[in-house]
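Right after this note come the structures.
A short reminder: the numbers here are calculations on the coordinates, not readings from a lab. Computed from a predicted structure; not experimentally measured. Cβ atoms are built from the backbone, for glycine too; each structure is taken alone.
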Structure 1
Amino acid sequence: MKIENKIMSMENAKIQIKKWQNNDEKVIFTNGCFDILHAGHIRYLFKAKSLGDHLVIGLNTDSSVKILKGKNRPLQDEQDRALILAALEAIDLVVLFDEDTPLEIITFLKPDILVKGSDYTIDNIVGAKEIIQWGGKVETIEFVNGKSTSLIIEKMGKND
């Protein structure tokens, strides 16, 4: 599949996800800003993919990243971030979302497995209750210590 074809609207993603699920293939969903892709992200995404058959990323739009991370973010625009993610072998679909939380995209796409980092507990993961209600699973994945976009940005500011 061409990289650009992995970036879909919510409506087209829902159609593709339904096809996979109708073939008894498990769809994993996670979301984030993915502003500067780093080793922690890569380990997280490949671990998430190992939990099922197809990994779908809900990618925060530029406007939602600004709300979450501040006026100087994102460093890369949403189209560039989507393309970079789509280029990864582990990722099957990238879907942009503009809301403050991923609840709307999760309830619309209805994945089988919801994944977040271990800094969350199942009771505070947005969409966990809904996924569990329709028979899906919620998983957390350990973060790689010392790997974060914020740390990279901080280091860049100390370039002396």
Structure 2
Amino acid sequence: MGKVVTQHEIVNIVREEQKDGKTFVATNGCFDILHVGHVRYLQKTKSLADYSIVMLNSDKSVKMLKGESRPINNENDRAEILSALNCVDYVVLFEEKSPAELLEKIKPDIYTKGADYTLETLPEREIVQRCGIKVEFIEFVQGKSTTNIINKINS
């Protein structure tokens, strides 16, 4: 079972474990209504390193990205659900629109994003290149999204 940690804690954990040769993969997202697409994405992410970190958008951050009606589930609930998954070792919240600052602090070995991005369109491109973080793009499961679930509920 994973653990919800502060930004300060995750930086210390990563530094200590990397000294012992352990590897970290990080990803980010809102993970508002967890679905099979999320689970497969997180399983693939975890398979790339010894430990996985989910940088989770806070409620404030989700509202900036998705609008005032979101998130459906609050940040504490989303963090607890994610940390209960076997494929998630650590969950850490961030308040900004992008996890760029946190990513730069953590400096994981690998960073995953959905395959709807490329290195050219990746908002965190400058940081991953400067910090030498390897980027892996993971395919989404067709038709599986929080927006689709919300639309189905509302129809």
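Can you say which of 1, 2 returns 0.6 when distance in nm of label points 7 Å out along Cα→Cβ at positions 55 and 103 is computed?
Values: 1: 2.7; 2: 0.6.
Attributed to the structure labelled 2.
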Inset, instruction - Kindly point out which one of 1, 2 the value 0.80 was derived from, the read-out being FRET efficiency 1/(1 + (r/R0)^6) of positions 47 and 95 (r between Cβ atoms, R0 = 25 Å, to 0.05). - result: 1
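Looking just at mean count of other Cβ atoms within 10 Å over residues 15-22, which of the labels 1, 2 belongs to the structure with the highest value? Kindly include the intermediate steps, with their values, before the conclusion.
On the way: 1: 14.9; 2: 10.9.
Greatest value across 1, 2: structure 1.
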